[in-house]
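In what follows, structures are represented as structure tokens.
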Structure I
């Protein structure tokens, strides 16, 4: 008696991700000037007021619109061996296709069947050879990046080959332990409930001990509104090649 066990496949819903802007295009002087002019033109169409949220919403939409009109979004593309060897493989595949059609039109011809087998073998052999060469080249390239400790380009190169990592949440039991929670919203609510019970309970402390703790004067210096000059300094100090915020606007822009 043979028994085959097959684990259940877990399917994770894909999260809608905002495509990144093509900030590399700003290295071109003409594109950079076009972006600056478009941004200035769009900002002139709105008079600022004292409503912070409204001003930020307008500035955010203006920047995003200027980016989409000038530099556009990044087009995700995973390189493979076919991109680097299109011509060589295309010629062999065309020969194989012609040999196949010829053998199908004359199925009794042993010569044409043999010709098709040779073309098929040539395509398979060449594909394996080019695949090994391509992976060898990519491996050496990524190893060199690791040797010089260029982590940003290293992870970018590996991500281009393997694609983004898929993340999924493991199922959890409900608080009573009778139900298995599988939806992301239910799992998130269960973790929130767990830490709320763990960290939010009232603690008892002896008042005499509480009075012995030295009291520090309140420092409200960090609560003041930053000046325009401080905001400019903070923006200038931001590092490039870092992940953008929820609005998708990177520091380079």
Structure II
């Protein structure tokens, strides 16, 4: 029985470790697009480790801390490094090079701040149905899916605006992560039609990301999820304020 219990806790922790591994592989890659695909794999692992922990009832303090550590690496440091590597696609004398590197640093700090606030709320046992600001996982998914969708065009001189948009998107996401507006948690919808749509979307992502296909569709899905979390979060929890966060 003890062995089964250990295995049960091992499943989500192994998935979290895979997230760190994919982030490590991205660190070793000098390709912006390759790094973004690895970042999307980290997003998949983050979804799977949380779902498996709840399904197996294998949540633990170690698992929560390990997950936060993995999130800081995958969704904070990794996007910053991708932005740093992206600066090499700009002319050396361009001020954009400094802007890329600076925005990467800002994004890392913004993600750490976001994770800190979330961990403080989680440690207090908050069972609220909303977040405040978008999750770092969603921000990373939007950033990475943009990279895989438009990355093949980054080297084309006449489409330099596509690569220049990356630091702007990163700064915008950094603001959204630390926003004071309520956002809806991505749970299981009540309507069966929405449950079916969510299931199909998840299956599509779990197939498209490991096989590195349909980058444009992945970016569209990420934008739709962003809209849903913000729009329905404000609609359902619009009157709430960040009193619990501001008091800490």
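None of the figures in this text is laboratory data; all of them are computed from the coordinates on show. Being a predicted model, the structure only gives us computed values, none of them experimental. Cβ atoms are built from the backbone, for glycine too; each structure is taken alone.
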Comparison of I, II - label where Cα Rg over 2.2 N^0.38 Å is highest: I
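Mean count of other Cβ atoms within 10 Å over residues 200-207 computed as 13.5: which structure among I, II?
On the way: I: 6.1; II: 13.5.
So the calculation was done on II.
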Comparison of I, II by distance in nm of label points 7 Å out along Cα→Cβ at positions 160 and 184 - largest value held by: II
Structure (I, II) behind the derived value 16 of relative contact order in percent (Cα under 8 Å, 6 or more apart): I
Which of I, II yields -24500 [helix-only ellipticity at 222 nm (-39500 (n - 2.57) for each DSSP H run of 4 or more, over all residues; to 500), calculated]: II
Structure with the greatest value (metric FRET efficiency 1/(1 + (r/R0)^6) of positions 176 and 208 (r between Cβ atoms, R0 = 35 Å, to 0.05), set I, II): II
